Structure I
Amino acid sequence: MKLGVSLGALNPGFWVDATVEADRLGYESVWMPEHLIFTRRMSRSPHPGEEHPPVPPDTPIFDAFVYLAFLAGKTTGIRFGTYVYNIGLRHPFTTARLVQTLDLVSGGRVEFGIGASWLEEEWVATQLDFRSRGRRVDECIEVCKQLWTTDGDVSYHGEFFDFDDVVFLPKCVQQPHPPILVGGESNAAYRRAAKYCDGWVGMRHTPETAPGAVGKIRALLEEEGRDPDAFEYCIGRRGHHPDARRAVASLARSNRWPAPPRRHRGPRTAWLMPPHRNGDDVSESSEQSRALMLRITEEIWNQGRVELIDELIAEDLVDHVELPDLPPSGRERYRASFEAMRAAFSDFRNPLELVVADNDLAVSYGRALGTNDGDLMGIPATGKTIDVPVWGMLRFRDGQAIERWGLMDMMTMTQQLGLMG
C-alpha cells in the first residue's frame, strides 16, 4: 500500500511545506483539486445521497498543472496527481499538452486523475452541454491517449472532436503515457475506469465502504478482459485524524501560520481532516466550537460587548498570548487585553476569513483593522490605520474558552503606524 496526501484538505498556505515534507518522509504522492470556476449557486453534489455540494463557492482555485509544476521543482521523488481534473471542460489538445509538459518537467511523476465534473453550472458557464458530458469525457480520453502514443500523424473523427494529421511531440516520459485514473462514485465512473483508464480515485471512504466499490470495479474490469490486479485503486479516506488537535496546537505555538488568500468575503469553515478529505461529517462538539469562536469574535471583539467576557471566557483561562503589563492569567487577563486594544483602537474590529474547528478546538484567521486613536503600550496615538493578519485559537469546555493562543503580525502593524523607519 502507498500513501498520498490530498492538498485540498489543507490551507493553500501550507501546500509547499506539506509537499516538501511529504517528499522527505517518503509519501508516494500529493494530489491537487481542480475546477475552472465555482458558481454562487450549485445545484448538485459530487457525493451520492447529499443534497448540497461540500465546497463553498469562494474556495480558492488554482491551475493544477501550473502549481504542480512549481512543486515538482521543489521535490525529487514524490508523484503529482490531479484530484480530479475536469477533462471534459477543455479541448483534449490543451489537456494532452498540460499532462505531457508536467510529466517531462517532473521526470515522469504524473498521476492523471480525471472526472466528469459534477457541477452543472460549471458546464453551463463554459457553454458546454452537461447532459452529454459522459460521451465528451470518453472522447477526450481517447484523443489524449492517441496524441501521447501515436508515432506518426494523429487523426480522430468523433461526435465532439474531428481533426486530421495532427503532430504531437515530444512524447511523455512515462510510457505509453502517465497513468489515467478516473474519479467518482457513480456506476458510470466505475465503467469508465474499467474501459478506458489505468486506475480509479475513490472519495470519502472508510475501511468498511471501500471494498464494495473496489469489488464493483474489479468485476467490470473482468468483463472488459482486463486484469483487476494490474489496476490502481486510489482510495480517498474519510474520518478525523486522532492527532489533529495536537498538530494544530503545535503549529500555534511554533508561530508557523501562513496566511490564506485574502479573497474570502466571509468566514469559511474547514474541518481538520486526514489526507484525502473532501467534505465529511463533523461532530457536534466541532460545530459548537466553531459557533463559539464566531460569537466571541463578532460580539466581543467587533461589537465591543465586554459584558459577554464573563459568560464566554472561563475564570481560570490559560493564556499563551505574550502581552506585556497584563494580569498573569485568567479571565481578567483576557479582559485587560481586550480593553488595551480598544483603548488604542476605539474602532477595532476583527473580520474573519477562515474558521477551523475540531472537537473542542477552534482556530481562526482574519484581519485586525482599526485607527490608532489612543495610547498603544505607552506610545502616543498616531492617527494611522492598521490592516494586519491575526490568528487565534481557543479551546472550549462547557461553553467557555479555557485556553487561548494567538498571533498578530506586529512587524507589519508597527510599520503601518509609522513607528519603524
Structure II
Amino acid sequence: MLTDPNYSEFASPVRSSAEDLETDRRLVTEAPGLTQTLDLMPVPALILNKNRQIVHANRAFRKLTANESMQEILGRRPGEVLDCTYAQRNAAGCGTTRFCRECGALKAIQASQKGQPDLQECQILQKGDTALEFKVWSNPFKIQGHRFSLFTVADQSSEKRRRALERLFYHDVLNTAGGLYGYADLLAELVPEDGETGRYARSIFNLSETIIDEIHAQKELSAAESKELVPKFVPVEARALLGEVASGYRAHQISKGKTIQVANDSPELTLTTDRTLLKRVLSNMTKNALEASAPGEVVTLGCEDRDGSVAFTVHNPKAMPESVQLQIFKRSFSTKGVGRGLGTYSIKLFTERYLGGRVWFTSSPEEGTTFTACLPLEPPSSNKSRKPHLKAKPQGEIS
C-alpha cells in the first residue's frame, strides 16, 4: 500500500478541508427539497463535491452500503464506501491508483466535473474477489456557485449474469440443433424422395432447419434489446429478397390453402442494409399476414421506390379490430395468447433502431391490412437512436 496521502497515479488526491466540507454539506441540505427528493428515489444516489467527496447519500444508497449513517459516509469517496479493493491500495484513496484509470465511475464523475453529464458501466472488485457491476450516471449542477455532481448507480450484476447464461444457452442449443440438422440432412439424402419415408425424412429436415432459424431469431432479438446487436450492411436486391421470403412460407403450415405472391409491379431495387435483419422483418410481417388470413385469401408482398427510400409492404385482405391496432407494436401484446407477441415488436425494433427505417400499418374493412417497412437506400451513419427518415406520419398509423 502507498502511504503518502498526497501521492496519486491518476486523479487528484486533494480533499476538502473540514470547514469546506461542512460548507458543501450545508449548501446541499439547505437547498429546498433536494435531499428530501433524493430520499424518495428508489435508486441509490450521492451528491459529490468538487473533490469527489460525498456530501450527501440518499436512503437507497445507505441501504446499499449496509445502512451506514450519513456521518460515516460524509467526506469519503464512492469507491471507499463501496469497499473497492483499489481504493485501499493508496492512502490517497479512491481514484488515485493506476487501476482507477479504467474505472467507469471515475470517468463519469470526471466528465461531470467538466460540465458534461455521463453514463458509464463500472465493475467494483471488493475483498474476497466479490464483484459488483453497476451502471452509473453523473450529472453536474451548482448551488450558489459551488460545483457538485449528482451520482446515481444501478446494480447490473444479475443482468450481466443473465446475459452470460443466455449466451451460453444459445451456444449450446445451437450446437445441438446443428447436430440434428446435420443428421436430418444426411437422412434426407439417403432416403429416396418418393414414398412415405422420403416425405417424413424431408419433413424432419425442414423442421430442423426451422428450429435453427427460430433460435437465431430469438438470439438476434435478445441482442437487439440489450443493444449488443451490430448490423452488417451489404447490398440487397429488394424484389429477390421478397421472392425468397414468399417461397419460404409457401411450404409452411400456416399458408395451407392460402396464396402468397409478390406484386408484379414491384421494381428491381437495390439498397444497402443488413440482409439478415431485413429478412427477419419481412418474414414476421408475412407470417402475421398469413395468420390473419383465411383459406382462399391472398397475401401480397411488394416493394416500391418512395422518395429515395425503399418501401416494403405486406398486405392481407382482413382488417384488424381497433383494440388490436392500438396495441400492435407493444412488446408482449398478442392476439394468440400469453407468451406471444414479439413479432410486431421485433419488426419495429429491428427496422427503427438498427436499419434506420420506419414501420407503420393501415387497416380498414375496405382495404384490408398493409404493413410497411420503409428503409433508406444507404445505411444510417450510426446505430444510435435517430429520427425516422420519413417526414410525415402516414394516415392510419398507430405507433
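Throughout, read-outs are computed from the coordinates displayed, never taken from laboratory work. Since this is a predicted model, take the numbers as computed values, not measurements. Cβ atoms are built from the backbone, for glycine too; each structure is taken alone.
Each of I, II could give distance in nm of label points 7 Å out along Cα→Cβ at positions 138 and 210, but the derived value 3.0 comes from I.
Can you tell which of I, II yields 1.17 when Rg/Rh (Cα atoms, Kirkwood Rh), for residues 186-321 alone is derived from it? Value 1.17 for Rg/Rh (Cα atoms, Kirkwood Rh), for residues 186-321 alone corresponds to I out of I, II.
Source structure of the calculated read-out (helix-only ellipticity at 222 nm (-39500 (n - 2.57) for each DSSP H run of 4 or more, over all residues; to 500), -9500) within I, II: I. Name the one structure among I, II that mean projected area of the Cα convex hull in nm² of 23.7 was derived from. Derived from the structure labelled I.
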